[in-house]
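Derivation of every value follows stated rules applied to the coordinates shown; laboratory data play no part. Everything numeric here is computed off the predicted structure, so don't read it as measured data. Cβ atoms are built from the backbone, for glycine too; each structure is taken alone.
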Structure I
Amino acid sequence: MTLGPLLSEYGEFAPIELDEPILYFGFNPTTIVDILDESRSEIVRFSSGRVMAVDKYVLLDSVVELPPIFKIPQTRRNTTYVNEAFVTKVRDTGLTGFRFDLLFER
């Protein structure tokens, strides 16, 4: 697994059973980090107060480093985030099928 060593401590791998000679794995990120400054970010909420979407991400000033792959409490059900090291590794190894959107810059 090309990304296995980079990801192994941040989630769990599960084999995907297919009738093919190639072995596939799914990855579920289990690392959740609270990095979003909700007071400075632009957040759309449901009437219940839960987060529907984040239109503008602003990190907490205390954030120094991000894990390679993670989720945040506000969107953990539907969004996975990665850091620059992860993007670089994917590009350097020639893996395809990824789409990365830049959410914030330092």
Structure II
Amino acid sequence: MGPVNTPPVEEARSIFTTLGYTVSGSGTEFTAERKWRTVNVTATDGEGRLPSSGTLRCFVTWRQRADPLRRRLLEEKPDYDWAIISVDADDDYEVIHPVVGPAPLA
């Protein structure tokens, strides 16, 4: 795992590629597409401004930053559907949804 103040960009790309998505774009913001679904992905350290638009948005962050990011998203109530993927040093990850909390990704 990289430093927690560095967004997990490579981990985010790897997860979506492994899940069969076509990844396009560069930097901490990219698009992942599969079948009919297009997801705007933001690799983040959990700090900074939240994106102001999108339809489906996924934030990928380090495990220790996931809960604070979830609370922030719930408080700010952005106008898009979102989920968080939290990653750890072993490249394990889990998906956190707004209402149900952590759930293993199948």
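If we compute Rg/Rh (Cα atoms, Kirkwood Rh) for structures I, II, which one ends up with the highest value? Please report the intermediate quantities before stating the final value.
On the way: I: 1.01; II: 0.92.
When Rg/Rh (Cα atoms, Kirkwood Rh) is calculated for I, II, structure I comes out on top.
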Q | Entry that produces 0.40 once FRET efficiency 1/(1 + (r/R0)^6) of positions 10 and 42 (r between Cβ atoms, R0 = 25 Å, to 0.05) is calculated, selected from I, II | A | I
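Between structures I, II, where is distance in nm of label points 7 Å out along Cα→Cβ at positions 66 and 98 highest?
Working: I: 1.3; II: 1.9.
Of structures I, II, the maximum of distance in nm of label points 7 Å out along Cα→Cβ at positions 66 and 98 occurs in II.
Of the structures labelled I, II, which one yields -3500 when helix-only ellipticity at 222 nm (-39500 (n - 2.57) for each DSSP H run of 4 or more, over all residues; to 500) is computed from its coordinates?
On the way: I: -3500; II: -7000.
Label of the source structure: I.
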Q: Match the computed value 12.2 of mean count of other Cβ atoms within 10 Å over residues 18-25 to one of the structures I, II, and report its label.
A: II
